[in-house]
1. State the single structure among I, II that was used to calculate FRET efficiency 1/(1 + (r/R0)^6) of positions 68 and 84 (r between Cβ atoms, R0 = 30 Å, to 0.05), giving 1.00.
2. For distance in nm of label points 7 Å out along Cα→Cβ at positions 36 and 148, find whichever of I, II sits highest and give me its label.
3. Rg and Dmax of the Cα atoms in Å, for residues 52-155 alone was computed and gave 13.9, 46; which structure, I, II, did it come from?
4. Determine which structure produced the value 26 for relative contact order in percent (Cα under 8 Å, 6 or more apart), calculated from the coordinates; the candidates are I, II.
5. Check the numbers for distance in nm of label points 7 Å out along Cα→Cβ at positions 4 and 108 across I, II and tell me which is largest.
Structure I
Amino acid sequence: MNLIIFPLKHENPFPVKVRCGEPVKLDNRTMILCTGIGTRGMNNLGKALSDHPEIENVFEFGSAASVKGGEIGEIYECTTFIGLDGRITGTSGRLTKLPMAAVTGDDDLYLGERPQWADSIDIPLIYTMETLRFRNIAHEFSKHFASIRLVTDDGTGDIREQVADQINRSKEKIRQLFITLKTID
């Protein structure tokens, strides 16, 4: 069973109504879950994995801010996971042919401040409030984890408007990407 997760309801790439924290079955091989953001999202993911041991793979999708080199409107596969101190906490193999990015972040909203170590990263660096924690939870439950993120902003300006605009522009592309992913065994 595959579980596709996204932090916010408006990031849902499927034409199915969701309630935060409640998994919805799409078909006999796929469930989706609107997790919520930050720590709340981490707790909802942990509960879903505990309640549904049949889940084998966790595919994360959501918006992200570009810290360095991430192009707004581009969808990336996050293959390098970096703590806010600049240390690599993990890597993953490639699942897609999407461009690769490194990801960092924590519970705080990114407001454009660029860590000094960002220039040492040779692929785009993006920021999310969930990815590092979601990856850790998936690994605690011995589940495969893959992160797909749409860069929507750079942490400045009207972030909500930018996020909504980019997600709406990319919804069909994202839906097709996940339809392809859920057919992978």
Structure II
Amino acid sequence: MNNLELLPVDSGKKMAELFARVELFETYMECFALPPYEEHFTAAEVEQLFARYAEKGLIILCLDTELYRCAGLLAAVPLAEDQEVAQIAQESGLNATDFWFLEEGGVGKAYRHKQIFSSMEQEMRQRIPVQGLLSRTKKINTASLKAHKKLGYRIVPGMTQVVKYQHLSGEERQDERVFMKYWPK
């Protein structure tokens, strides 16, 4: 990771300044336009999402300082800020004030298998004011499930969410996502 640097972003203004310069949209599409997600987003939609994440929570970017390109991204907000997920968590016996929710996380194709997700997640843990983290992924996303498990996350039994999204084909689809929590021992 010689040319990789973690960059915390905690303001919408800072995120707006970085968005196009670090090619965040391109990395986001590498993570979510390809299987298993195959989701369609516009640059404007992703820019708005990340501006909100920066205002409400924290973003950790991993920058390739040689190319000044986004190698990875991780965005989290206090769980209570995502009302739908907070309600699902409460119904599963979790207290929203004890957790932050990892809204987005991914690593660009050229940077995978270099412990970038782990590094960003560890940085996130150090910077948030609670101990618990909650994350969500597709049931079939074995790479994400494996990466989370290595970091100490465990699937919350019975805690799922049906997510509707626009598929690359243009049609609206939905699938079931599972939740994983990290809670230190």
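Quick note: the coordinates plus some simple rules give every number you see, no bench work behind them. Treat the numbers as computed from the prediction; the structure is a model and nothing was measured. Cβ atoms are built from the backbone, for glycine too; each structure is taken alone.
1. Values: I: 1.00; II: 0.25.
It was calculated from structure I.
2. Details: I: 2.6; II: 1.0.
Between I, II, the highest calculated value is found for I.
3. Details: I: 13.0, 42; II: 13.9, 46.
Label of the source structure: II.
4. Working: I: 26; II: 21.
Working through the options, I get structure I.
5. Values: I: 3.3; II: 1.2.
If we compare distance in nm of label points 7 Å out along Cα→Cβ at positions 4 and 108 over I, II, the biggest value is for I.
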